[in-house]
Structure P
Amino acid sequence: MSMDLRGAKLYNVRMSEDFYGRKFIKATRSYATYEENVPAPIFRRRFECKKVQKTTVLICGLGFYRIFINGSEFTDGALATHVYNPDDLLYYDRYDVTKYKRDGENVIVVMLGNGFLNNIGGGVWQFDEAAFRDAPKFAINVYADGELLFEADEKFVCRPSAILFDDMRSGEIFDAWLYDPSAFGTDCDETGWTKALPASAPKGEMLEYSGERIRYFEAIEPKSVIRKGNKLVYDFGKCVSGVCRLKIRGKRGKTVSLVHYEMVDERGEPYLDNITFPKTRKGRFQRVDFVCSGGDDEYLPSFTYFCFRYVAVFGVTDEEKENMSLEAIVMHADVKTAGGFDCDDEIANKIQSMVRSSDLSAFFHFPNDCSHREKNGWTADAALSIEQMLLNFDAGNLFAEWYRSIVAAQRADGAVPCIVPTSGYGFGWGNGPAWDSVIAYVPYYLYKYYGDRKILMLAAPAIAKYVSYLGTLRKANGLIEKGLSDWCEVTDDDTFSCSSSLESVSTLVAADIAAKAEFVLSRVDGFGEAAREAGKLNGELIAAFRAKRIHKKALKTTNFTQCVQAMAIEFGAFAPDEKVAAAKNLAELVRAQGEKMKIGVWGSRVLFRVLADYGYADLAWKAITRTDEKSYGYMAERDWNTLWEKIVHAPKDMRFKYSRKSRCTSYNHHFWGDVSAFFIRYACGINVNPYGDDPSEVLVAPKFVSELGFAEAEYCRGSTRVSVRWERRDGKIFLTAMAGADVKLIIDAPEAEVTIKQECKKQNI
């Protein structure tokens with residue numbers, strides 16, 4: 001038995017017309033809960049079609065679907081259809097299936113999982129209370145030579161599949177004994193199958209999906225397999241997002257359980273405290289239960305994914321282990337590499353690798369925060385990461401599609417939730433300027449790196465509405481205090497305390513939102529007045545902050561932390577003629593605090609940039625790469641391959657003391673990743689579109705960190721292709737910049753001997 005997916009080419013174009021009919025069907029009126037398993041349903045329909053006819057299928061699956069014609073699967077990617085709140089947005093997929101059909105009778109088969117529609121998931125973010133929650137359902141249109149052949153109706157018959165339970169976080173239960181491969185082909189006895197039931201159509205706008213697909217990539221063999229009591233512990237050597245492919249020959253009816261987790265404790269036992277929730281179904285989190293058929297079985301989960309390094313396998317004897325294999329299959333959205341960084345500092349290289357690994361683990365339907373306990377689109381997480389993600393990966397489509405959902409989730413008063421998609425969670429906690437920044441940051445950076453004017457037009461009404469909302473948050477003193485501050489600050493005791501005041505961080509980020517809003521709105525026809533209002537709000541917030549939160553003579557913020565002082569410089573609270581002195585004060589603060597990072601994730605977004613901009617690149621580098629104190633270098637020196645949610649004390653082997661409650665809830669988290677943008681933009685100096693409106697312009701202005709013998713980076717997307725390498729030889733710095741023919745290269749490196757290599761444009765003869 002094999003359950004592997006096989007992809008087919010998708011037409012990556014949007015339809016101008018709506019999905020015809022929008023008729024949905026389902027198998028049952030009941031759906032899975034914490035208390036009750038409801039199997040994933042299979043639907044079948046026979047139809048007649050001439051061989052010469054071009055046959056097109058449009059399908060919207062809620063939650064996830066797999067689709068077959070005549071026994072051949074043509075699902076494009078894993079975990080389709082694309083995930084959003086279906087009362088906001090619905091996505092459908094389009095397939096040319098001509099090559100799969102026969103002249104005469106054909107059969108189309110759809111299998112459905114719960115996906116996001118019935119999102120049991122932790123009982124924390126209120127998805128279990130969602131108004132759209134329902135049994136899995138789908139809409140389908142089948143066309144022959146452009147004419148509608150049929151759509152979802154009661155001519156489909158259905159029955160339960162061998163997937164007895166599925167949930168994005170909890171996992172799957174699969175009974176291979178019940179698996180019937182004939183259900184997917186033409187030779188199926190449909191006795192006992194029942195008619196499909198009509199289902200209500202969600203309220204959301206329906207769009208054809210054109211972004212990156214989630215796919216299967218690297219297959220990883222276990223680094224070690226050891227027996228620990230009643231289980232086998234598989235260590236795959238690195239933390240990834242994905243699933244495991246199980247091959248086994250076991251006794252008929254025997255249950256084998258796979259529990260996926262990030263780390264083990266000092267005894268080698270599963271360490272789960274950091275990724276589970278009290279309301280998570282007992283014993284069912286990141287877990288697969290597989291019931292053997294009695295023959296040679298192979299299984300790859302269909303409707304879930306996990307984040308893990310280790311897998312504990314229960315129910316397998318040492319003898320049965322000889323007839324079993326397990327490999328980790330890496331999954332993520334199919335984003336292509338856009339850039340990278342390398343140097344002669346191995347700690348920095350490890351940090352860069354950790355950033356990229358965390359990014360890939362987060363790229364699914366949207367940039368999620370972590371792929372085990374949450375799988376949520378936290379807004380600030382993405383706002384903090386978007387620039388480094390675009391420098392490292394060609395992820396513009398993924399962000400653009402997600403931004404549609406952000407706009408759809410926005411309330412009439414302009415507020416946006418702290419997670420998107422949402423069923424309503426996030427308007428009462430977490431959503432303040434620091435997290436709401438996504439509303440301006442995503443279109444700003446997509447325009448900066450892609451020149452995407454379409455995103456500006458989509459964003460303009462939402463941003464204008466948000467600017468108005470932002471103005472209502474101001475207190476009597478003109479400042480804003482709402483949401484979260486400099487989250488996950490590095491502390492000596494690993495607590496979640498924060499030295500940067502919420503008022504300071506909220507106000508300064510709000511000012512930056514207003515500045516970026518003015519930039520975006522000024523480039524969209526009809527939004528000139530809204531742009532002026534955004535500019536006015538920026539000026540008022542800066543003025544209020546200067547009046548209440550800056551010591552004019554000392555040129556220090558009253559809440560004098562690394563984060564707030566750097567924000568005040570970066571976001572314009574210090575006047576141009578004050579910034580040099582303010583940056584000196586910041587550098588002295590960092591030195592006074594032991595040249596350590598005393599910042600959270602927002603501080604990581606501004607501190608190192610500001611230090612480098614004002615002549616303190618060496619100090620920034622030392623704070624980043626040191627290994628003796630909690631820092632990026634501290635993480636890099638551990639036996640781990642991804643960034644953490646919070647930088648906490650950790651043993652080098654990442655085996656935590658038994659029963660110790662870790663203060664870090666995820667060890668695969670991308671929102672510390674802006675350090676990669678620092679490497680590419682500052683250490684190597686690649687600055688794409690430095691003046692705002694031309695992505696073909698690239699300024700090369702490296703900060704030559706004294707600890708480095710060489711550094712190199714590249715950025716390649718479309719015709720904007722740039723690579724930079726500099727090195728020290730014989731007391732001199734030599735810089736080589738290579739660029740594509742269409743790149744407008746600007747060099748600012750007076751300390752270096754510069755060589756420019758640029759491709760010549762081809763001449764039309």
Structure Q
Amino acid sequence: MEYQDYQDNKQSLPATEQRVVTYREFTLDPFQVEAIDELMAGNSVLVSAPTGVGKTLIADYLIDQVIRRQDQVIYTAPIKALSNQKYKEFKALYGAERVGIITGDVVINPDAPVTLMTTEIFRNILHQDPQRVEGITHIIFDEIHYLSDEDRGTVWEESIIFMPPGMRLLGLSATIPNAEELAAWISEIKDHKVAVIRKFKRSVPLKHALFEKSKGSVGREELVEYRRELLEKSERAGGPPRFKETRHYDLIRYISKFGLPCLYFVFSRRGCEEMAYELMQGSNFLTPNERDRVEAVVDQMAKEYGIENLRSLIRLRQLLTKGIGYHHAGILPAQKEIIEALFGMGLVKVMYATETFAVGINYPVKTVCFDSPAKWDGISFRKMTTMEYFQMAGRAGRRGIDREGRVFILADLSRFRGEDFPSIKERDIEELVSQFNLSYNSVLNLYRNYNEDDIRIILNRNFATYQARSVKTRLEKELLEKEAELPPIVARMCEARDGLGCPLVYFREKEKWRKKTRRNRTRASGPDLATTERLQEQGDQLMETPRKNCPRERQKACKKVAHRYRALGEKIAVLRRSVSHIKTAGRFEEDLALKRSVLQQLGYIERAELLPRGQFASSIYAQELLVTELFFDGVFHEWSEDEINSMIVAIDYEPRKGENAPRDVPFDIDRVRQTIRRLHRHGVEDSDSRFHTSLSIQAFKWSCGCEFQELLRGEAGFQEGDIVAGFRRGIDLLRQIRAACEGNDPAMAAKIRRCMDKMDRDLVEVTL
């Protein structure tokens with residue numbers, strides 16, 4: 001029966017019949033029915049379930065019901081690409097008139113019953129125009145585990161804290177180990193039930209292994225033992241160890257007979273491309289008919305996007321016609337769409353991709369491979385977390401097609417260390433940890449929307465504070481339990497148990513003193529004079545301390561419990577210190593005070609009221625202080641549109657390794673540098689005044705109207721996707737500036753609009 005029929009009649013149905021429920025011709029699993037029941041009962045829901053088991057079907061049902069009731073729902077995604085993908089899906093399902101999208105790149109039908117946006121946009125709306133979301137019944141947080149992301153997690157927390165009290169949320173993730181804790185926090189601050197729905201069993205089970213050229217598919221412990229044997233063998237032979245090098249194409253050849261299509265994760269853009277072209281030499285995974293289909297798709301889509309003559313597409317075509325592809329942030333968005341379309345059609349058999357490909361995009365494969373257990377985190381290489389591993393590994397196994405999904409990690413014995421590999425046990429997935437922090441924008445919007453008393457309350461409503469309280473409660477309980485264990489032990493010991501008067505303590509301390517003395521005497525450089533004097537004092541103290549003359553039997557009785565007594569005492573001391581160091585209230589008030597002081601010095605706040613600078617900065621969500629200072633210094637008023645565009649892409653730009661700032665840029669950079677130095681003098685950190693001119697010359701040319709092909713000519717070190725991403729980031733920032741000055745300075749708003757129009761064109765423009 002359809003779910004609605006089941007809902008209407010479930011009280012009268014036999015228990016066996018209640019379990020057979022369908023929606024859109026899918027038979028719903030019990031966890032899906034349970035989640036839908038909770039949502040229909042007016043509760044919020046957190047769903048923690050493996051990839052590929054049908055979490056999105058719960059969201060689809062909720063959206064159907066919202067549309068049927070003529071209500072509104074917001075669907076948030078962690079990245080723009082996922083928002084765009086969902087927009088296309090929902091538009092096909094519900095019709096263009098019922099679906100809208102708001103991102104930093106595009107705004108379409110923003111008041112539609114179903115509105116897609118990034119989580120950042122939702123947070124910004126809550127700060128700037130909370131009345132806009134009043135009356136919206138539900139919000140869906142896709143990939144809600146991003147709450148634990150070091151850089152962006154605070155956005156999710158703020159979104160939950162400030163969402164209207166009547167709004168209900170549906171949180172979806174494959175990895176929420178501590179979902180109950182997260183639900184309890186949300187329930188506490190929003191004052192309604194938050195149900196946790198879990199599913200542990202995958203629709204398609206995963207089989208995990210390492211791959212080494214000589215051994216093939218192998219377990220970690222087995223490979224550790226094999227490497228040890230090889231080392232011992234080479235040692236007996238008297239020569240250096242000789243390991244066979246294991247390369248990506250060795251793994252692909254191994255799985256090609258049973259494991260295609262394959263998603264091969266490489267934590268390097270360059271690595272993705274190099275490996276793809278290496279594999280292309282002598283490899284072809286397509287039939288002639290499939291090759292023709294690839295050619296037709298590439299020709300059609302390239303023509304639609306106007307990129308037929310791009311050199312990068314000509315090279316990429318060579319790969320795609322052999323069933324090989326790569327996917328990373330440096331590729332043009334138009335080329336990504338071509339690659340994704342072919343992958344979804346099953347015409348890309350081996351896809352080399354960076355981690356971003358795993359975020360929410362539903363492309364299940366037969367096999368997932370990892371080129372390395374370590375990933376670059378922007379500072380250094382580190383071991384993959386178990387959560388990261390399963391987010392990517394979960395793509396393996398196609399429901400209804402594969403009996404199991406296969407996951408391999410490449411293991412090269414020349415640099416193999418077993419401890420570098422993540423756990424393959426889902427129970428080891430790391431818990432979500434709050435990353436809440438206060439930006440200057442957050443502080444400004446707190447004072448913009450709340451009084452001092454409300455701000456103090458809000459600062460104590462975050463997940464970090466809740467987790468601190470939970471930890472403190474748990475430690476206090478453990479402390480009480482340990483303290484309760486002491487009295488029976490103490491009862492078996494005398495009053496001298498903690499001092500040198502106790503023979504057991506005396507002889508233990510005397511033995512320690514003897515060892516220290518012996519070590520000092522036998523030092524290669526001779527005894528240390530200061531140490532000798534200190535040890536002499538300790539020895540004198542030992543000799544002078546009177547000892548209790550306990551009978552031997554009494555000493556034996558004490559000795560039996562003394563070790564337990566000492567261990568318990570040390571544990572209690574540690575617990576007491578831990579409890580005393582946990583701050584459960586006012587944790588962020590010091591940070592608030594520091595940032596408020598800076599804002600007061602700069603003229604943004606006065607007596608808890610926002611001044612014009614503060615009002616402006618409260619609408620800017622990237623480098624808000626730098627942008628505001630430049631604006632009020634007259635830069636945007638005095639400079640030309642092309643100069644503004646050249647400068648704007650440099651704000652908050654993070655250069656990739658090897659990128660250098662050009663010597664000459666088409667604007668007065670000294671003026672910007674003076675502004676940054678002024679901010680630093682007031683205590684603003686480097687991360688809050690980030691500025692790098694790598695793309696400034698390209699942005700100026702683009703603003704002046706040059707073609708994309710011309711933009712690339714003679715320029716080395718920039719990937720096409722990075723250029724587009726940098727320009728789009730600049731457009732997003734311009735959009736925020738326009739919104740900030742729209743009511744007070746219509747002429748400036750119009751000028752910023754012209755700046756945006758010059759940048760937002762051709763390949764840079766988002767087309768949905």
Structure R
Amino acid sequence: MATDDITSTLPRLLSTVKHPGEFFATGAVDLPVIRAHVDGLGGLGLPIPLAQAKALARLATPAPYGRGPDTLVDPTVRRCGQIPASAVHLDDSRWRATLDRIVADAAAGLGADGKVEAELYTLLVYEPGGFFLEHRDTEKVGGMFATLIVVLPSEHEGGELVVAHQDRETILDLALRDLGRARWAAFYTDCRHELRPVRSGFRVALVYNLVRRAGRPPHAPDHRQEGDAVAGALRAWGFEPDGPVKVVLPLAHRYTPAELAFRTLKNEDAAVAGVLIAAAERADCIVRLAMVSIAESGSAAAVWSGRWSREREAEDFEVIEVHDRVQAADGWLRPDDTSEARGSIIFHDDEIAPPGALEDEEPDEEHFREATGNEGGSFERTYRRAALVLWPAARELDVIHQGGPEASIAALECFLADPTRADRAAAMAALVVERWPRPRPESGAWDPLAKLRGPLLAALARVPDPAPLWRFLREVMAAGGFDGSEHVALLGGLARFDDAAALDFLCSFIETNAPSRFAAVARLVRAVVLDRPGIRPAAATLVEALPRLRPAASGKLRDARTAQAEGLTDLANTFDATGDPALASRAAALILGDEGLWPLDDVVVPAVLAICGSAGAPADAFAGPLLEACLRHLRARTADAPTPPADAKRSTERLTCACRDCTALSTFVADPQARTWTLRAIAANRAHIESVIRAAGTDLDLVTVQKGSPHSLVCTKNQSTYERRARQHRADLDTIARLEHARAGSLATGRHALHSVHPTGRCR
């Protein structure tokens with residue numbers, strides 16, 4: 001058997017499995033004299049007299065129907081009355097015995113083993129003309145798998161029940177010719193069904209939920225021949241590495257996620273699952289139960305239906321083209337119905353058995369959006385089916401990896417926790433590293449896997465074979481996959497290698513990552529160098545990366561400056577460990593040589609204040625030149641103390657607009673006497689003046705007076721420029737004093753934590 005035939009061969013072999021029961025069951029029972037009571041009506045006669053039937057119809061409320069998550073009442077879809085179960089009382093022991101016989105016969109007809117219970121859901125009354133269009137029932141309570149309808153004796157005609165499943169259909173006429181009996185029908189909840197119009201009389205029916213509280217796992221009575229054939233096919237598939245990784249076998253019946261379990265599978269699904277579980281065990285394959293989903297999206301066009309609707313229906317659109325289609329399985333269950341954390345696993349068309357089994361399905365959800373602006377109409381739709389999924393045990397790691405990196409790391413952790421699965425851990429580690437996306441630092445794109453690098457590194461460091469860890473370090477971390485969150489895990493990983501290997505990695509790592517992650521890299525280098533003297537040469541690589549720092553985006557500039565200052569403190573610690581004053585001096589020269597990358601006020605001053613108090617020539621060789629440069633810079637700026645303005649004249653240098661209102665504004669600003677100016681103008685003109693003033697930074701307070709029409713803008717001169725310069729002057733003098741104390745050694749020995757220093761140099 002060729003491997004690409006497994007998706008055809010397996011369904012063919014399983015199609016021979018005999019299964020108990022059908023998708024429907026029906027029958028009739030003699031109806032004993034029973035006591036029945038309906039709130040608001042009283043005792044209910046059986047057969048139901050015409051007058052009581054009419055009274056029931058008046059008492060009933062319109063029955064709704066479900067469409068997606070909504071519950072609707074629409075007489076064009078369903079014309080029927082309902083009375084809640086709480087208002088219907090059937091406490092007679094003779095009725096309970098009759099119902100037990102009906103339930104037993106229904107369960108046998110449906111092929112449902114185990115104890116089945118019936119829970120009254122509602123009483124339905126169909127008047128002449130009453131009907132219900134084709135629909136599917138939903139599982140209304142836990143354990144529900146089918147619906148039971150018991151038609152009570154009352155004279156009527158029509159109201160045939162049509163039940164369909166896959167390509168089969170049956171028409172059940174439950175109208176009574178003998179009014180001393182009751183007719184019933186049961187069908188699985190996923191079956192399509194409709195009630196044709198009642199032609200005359202009143203159709204009164206009790207509706208029950210059939211519930212199976214417990215049951216044994218699916219099994220087949222005796223399918224040894226089929227099992228042998230299936231086991232042989234699975235064995236051959238397992239020895240062929242080029243075949244599909246897994247097989248997805250959609251079930252015949254529909255199931256909700258809450259209902260799905262091996263023990264609740266319906267007739268043919270239960271039989272097939274039983275054969276497959278036994279055969280897979282013999283062939284060293286794995287069988288799981290899952291929900292598969294297909295999500296499609298693409299372009300669509302509206303189709304005029306000739307009617308007006310506030311909300312367009314699906315039939316008002318037609319699909320033009322499918323642009324995207326994603327097929328995945330999740331909600332994994334083992335044969336013992338315990339859940340399995342595998343995540344969402346993608347599957348492909350060549351893994352579906354039989355091929356094309358999920359084509360021409362009706363979508364569970366479908367949404368259309370009409371064309372807007374330059375965008376055409378579009379649609380989204382989702383299909384959900386239950387399926388058996390199986391794969392050779394030898395391909396287990398491939399299947400795990402299809403669940404994504406998180407599932408792979410979780411599996412690796414499980415293997416590492418079990419000493420008997422060391423080989424599996426090594427194989428899983430090698431597979432994850434091999435298939436991990438390689439970084440592209442030049443792209444600048446957000447990396448969705450960044451948060452997983454640390455956990456993976458921590459797991460790889462515990463794998464006995466260091467090869468996967470080394471490959472991940474070289475091909476991912478040293479290639480630009482680093483954001484600082486991996487610090488602890490990376491240190492643990494480097495501990496697995498000798499100094500020569502660690503230094504080789506670290507130099508490559510610094511070259512790639514330091515320009516964009518200087519602070520995080522400096523922190524790592526400091527930690528490694530302090531613990532391992534043999535890796536100290538890495539400090540020189542870090543120093544040479546200083547001129548290559550990549551400018552931060554304007555929106556993150558403040559955070560980037562703080563990080564740079566933190567990086568310089570780590571660098572100073574590194575020089576303490578290396579004992580290389582020449583390298584320290586080289587670093588200081590590179591920093592002072594490019595104030596654009598290393599601004600004194602925002603980076604160097606806070607760093608020097610954090611470093612102050614350190615001793616020794618290396619620290620002096622680094623921090624000393626930085627300190628002197630900061631002092632020169634601040635002394636030059638404080639040479640002349642700011643003075644308050646002598647009069648009301650303010651600068652007009654940045655007032656460049658020459659419109660009429662701006663010309664009047666400039667005249668006012670330059671006037672040494674005038675302190676207030678009022679502009680009465682429409683909103684647009686006032687807004688223009690406000691924007692000009694704010695853009696120029698002119699020392700004016702602005703207030704809008706909302707009196708009269710148009711409103712007025714009142715401009716009042718202030719001294720904000722002088723006050724700002726005075727504050728800066730005082731701060732600079734304070735920083736100078738602290739730097740001088742540092743130089744003189746008057747501050748306490750030891751370094752201050754950088755987070756205790758304000759970016760301006762002021763202590764918090």
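In terms of distance in nm of label points 7 Å out along Cα→Cβ at positions 418 and 650, which of structures P, Q, R is highest? It would help to have the intermediate numbers written out before the result.
Values: P: 2.3; Q: 5.4; R: 7.6.
Checked P, Q, R; max of distance in nm of label points 7 Å out along Cα→Cβ at positions 418 and 650 sits with R.
Which of the displayed structures (P, Q, R) returns the greatest value of Cα Rg over 2.2 N^0.38 Å, for residues 90-329 alone on calculation?
Working: P: 1.15; Q: 1.43; R: 1.27.
Largest calculated value belongs to Q.
To test your reading of the models, identify which of P, Q, R gives 97, 76, 73 for Cα extents along the principal axes in Å when calculated.
Values: P: 85, 66, 63; Q: 97, 76, 73; R: 115, 83, 49.
Structure Q accounts for this read-out.
Starting from the value -11500: which structure in P, Q, R was helix-only ellipticity at 222 nm (-39500 (n - 2.57) for each DSSP H run of 4 or more, over all residues; to 500) calculated from? Before the final figure, lay out each step's value.
Numbers: P: -7500; Q: -15500; R: -11500.
Computing helix-only ellipticity at 222 nm (-39500 (n - 2.57) for each DSSP H run of 4 or more, over all residues; to 500) on every structure in P, Q, R gives -11500 only for R.
Every read-out reported here was derived from the displayed coordinates using simple, explicitly stated rules and does not represent laboratory data. Computed from a prediction, not measured in an experiment: that's the story for all the values here. Cβ atoms are built from the backbone, for glycine too; each structure is taken alone.
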